[in-house]
Structure formats: C-alpha cells, structure tokens
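Trainee: Structures for review follow.
Rule-based calculations on the coordinates, nothing more; no lab input. If you're wondering where the values come from, they're calculated on a predicted model, not measured in any experiment. Cβ atoms are built from the backbone, for glycine too; each structure is taken alone.
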Structure I
Amino acid sequence: MHVEETGGTGMSSPGAGARESDSDHWADMDPATLRAFLSTAAKLWLAHDGLWFQAVERRGGLELAMDCDRDAWERFSPIEARRIMGHLQLVPGGGLAALALALGYRLYSHLNRQRIEWPASDRLVLTMETCRVQDARCRRGLPDFPCKSIGIVEYETFARTIDPRIHTRCLACPPDARGEDRVCAWEFTLDPEPEA
C-alpha cells in the first residue's frame, strides 16, 4: 500500500522544487503573524480543554468531570513548566523570579489579562484580571465555573516544578466572588533557606 506523505498541511507534496518539510513555513513567518497564530493556537487549546470536559460531564456528571480535570492538570502543569523552563533555559530551583518569568509564557498568558505583583521580596501574587472561560459563561448568563479545586492543583504543580520550595495559596477563585479587578488570585511564597 502506498501512502503519500502530506506533511503538516494535509496537502500532497507538489514535487520538484518544493520545500523538504512543510514545517519550514514557521521560519518564514513574520513576528506579528507568528504572535497572532500563537494566540489562535492558545484559543484552540482552551476550546479542546472545554470540549473534553463537557464530554465527560455529559457521560458521568460534573463531579467526575472535575475529578478528571484535576488529574489532567496534575499531569499537564509540570509538563508545561518543564517545557517553558527548557525554552527559557531556566534551571530548577530558580525561586520566585523564575516562576514570575515562566507564568508569563503559559498558554493562559495569551488568553487572559494577568498581572504579577511583588508585595514583598519573598511573596509573589498572580492576579487573573480576565478569564476567557468565566467571561464566556457570564455572556451566556451562567454562573462562574467553580474552578478553585482545579486551580489549586494546576498552580501548585506548576510552581513546584519550577522550584520545589515554592508554596501556593489561593487568595480567591470561583466559587469565591469576583473582585473588582480580578477573577482569581494566587500567592506564591518560598521556603526560607535553611540556616548553616
């Protein structure tokens, strides 16, 4: 059986003079187009996340879907953190500064408006000012999705992958009421260095 190679586009190879790999088009893309495509890819990632959640919810109910979502985030967040660390060449154990940098490269940073504040040198607060998921629910007249238990798993595992000394505390997340300028907020602190 002969299968024609289609590359990444699903189109047949045009033959002589063509690029060896369809993936070369990324190298030719201008920065603005590449950023726009990254934003689109992040939206597609989030849409898939929502669709699989809804599929599990239809089959087994909300509690099963939330259990599965927590399990998925427990596995995905460290993968995301390690890949970001690799891309940015961050070494493990980089503390809160490394976490602050890595948080800015998560897929969510292309979807939601977020801010990072340093109330003290040993304390970092991430505030999600907008949330694409919660905003979509609001537009449809639905209450906020109660994602706190999922967020705790997501942020704890992401932060501890960056540096195992980091502790995560939820300051507010649905079902908690929204603040004036936030949907959720997370505090990260670092274990003090052991005394010699």
Structure II
Amino acid sequence: MPYFPLFVDLTGKDCLIVGGGTVAARKARSLLDFGAKLRVIAPEPSECMKTLSLTLLVRPYKGPEDLAGTTLVIAATDEEKLNRTVAQDAQAAGILVNVVDDPETCTFFFPALVHRGELVTGISTSGSCPRFSALFREHLDAALPANLGAALESFRIERRRLQGAERISRLDSLIVPVLSGIFTPMQQRSYYRQVPPCTLPEDLI
C-alpha cells in the first residue's frame, strides 16, 4: 500500500543521521534546508559532511541513548547490520526512521524533492523503486521554471489582500496561465497520456 505523504515543520527539531558518506550528506543537506537541528554520528565522516552546519559526532553509534530527544532518524551507513540496529532502536522508541536501501525497515520514506521557494514537491514510490523517484525528480525539476517560487510569493500576497469569491477569481486568473504554460506542452504529447508497456525478462515475471 502506498505511504501517505505528510509535510511537517522540522524547524528546530532534533534529527539524527547515522552515517557520514555521500548519501548521508545529501540527506543532511535536505534536512538542513528545512531548518532541522541536525546531529550526525559517523566514525569516518566524508569531507562534504564536515562542511555542513550541524553537530558532528566522530564516533560509532552507541545505541538507544543516541536517539534521545530526536524527532526522526536516518540510518545511512554502508553496514546493513548497523542500519537495522538503528532502525530497531528507533522503532522501539517510537521514533520515525528511514533506512537507506532497505524499505522494509523504514517507517517513513525520504522523498525526492523539487524545491521552488515555498513550493515543495515530494516524490516517492513507497520504496518500490527509488531510482524512478530520482529520475522523475530530475525531469520535473527541469520542467518547472526557476522563478516559480517568486510567482508563488506574489500569489500569497494577493491571497492575503483579497477576500471571498474575489480572492478565488483573482488567484485563478494568475495561477491558471502559469500552470498551463508548464503542463499544456506535456499534455499535448501523446506519450504523456499512456506509458508504453515495459517488457521484462521472463525470469523476472
């Protein structure tokens, strides 16, 4: 069953990443972009992790005591056993946990993000094919104008200025042309209406 998408305020919330490699650093940047108060535990953190504004604990993961006070946890080491230990500890403490490349142990999925100002799109396949999410994100990111966040800010100002039916009418007059400019070219291409069948080797069916 698909996971429910839930947007939460992470501003000032304690979050933890166990692991210090490239994948962990990428997830750390995303959390920091949304205001999280981030700790990272890694005995050998990468150079890119060292450049980020976070609390870096250069040591191994100790156990449940490292999870105290955290809102969510990401296990992103290259050791499957350690990742699962972190996941089990987090689940026992009732803390949301994401484990890289191990969807069965996750209680939440880290979406592929497209970010334009206050507009945030999170893409997930509920763990079935993260690579699809990543490539979908790349295509969506390329399709959305860079100044869409600025447009959204103007919509916000108009929304606050107007009331009632006038507000809806005015916002529609601003928003619909923007969305049409983005999506109408896609809708006019037949391959956006139906995905061609995917042929798999017989031993995978």
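Trainee: Name the one structure among I, II that relative contact order in percent (Cα under 8 Å, 6 or more apart) of 19 was derived from.
Mentor: Source structure for this number: I.
Trainee: Given structures I, II, which gives the highest value for distance in nm of label points 7 Å out along Cα→Cβ at positions 69 and 93?
Mentor: For this comparison of distance in nm of label points 7 Å out along Cα→Cβ at positions 69 and 93, the top structure is I.
Trainee: Kindly point out which one of I, II the value 36 was derived from, the read-out being percent of Cα pairs over 22 Å apart, for residues 45-116 alone.
Mentor: Computing percent of Cα pairs over 22 Å apart, for residues 45-116 alone on every structure in I, II gives 36 only for I.
Trainee: Where does the value -15500 come from, among I, II, when helix-only ellipticity at 222 nm (-39500 (n - 2.57) for each DSSP H run of 4 or more, over all residues; to 500) is the thing being computed?
Mentor: Derived from the structure labelled I.
Trainee: Suppose distance in nm of label points 7 Å out along Cα→Cβ at positions 109 and 141 works out to 1.8; of I, II, which structure was it derived from?
Mentor: It must be structure II, since only it matches.
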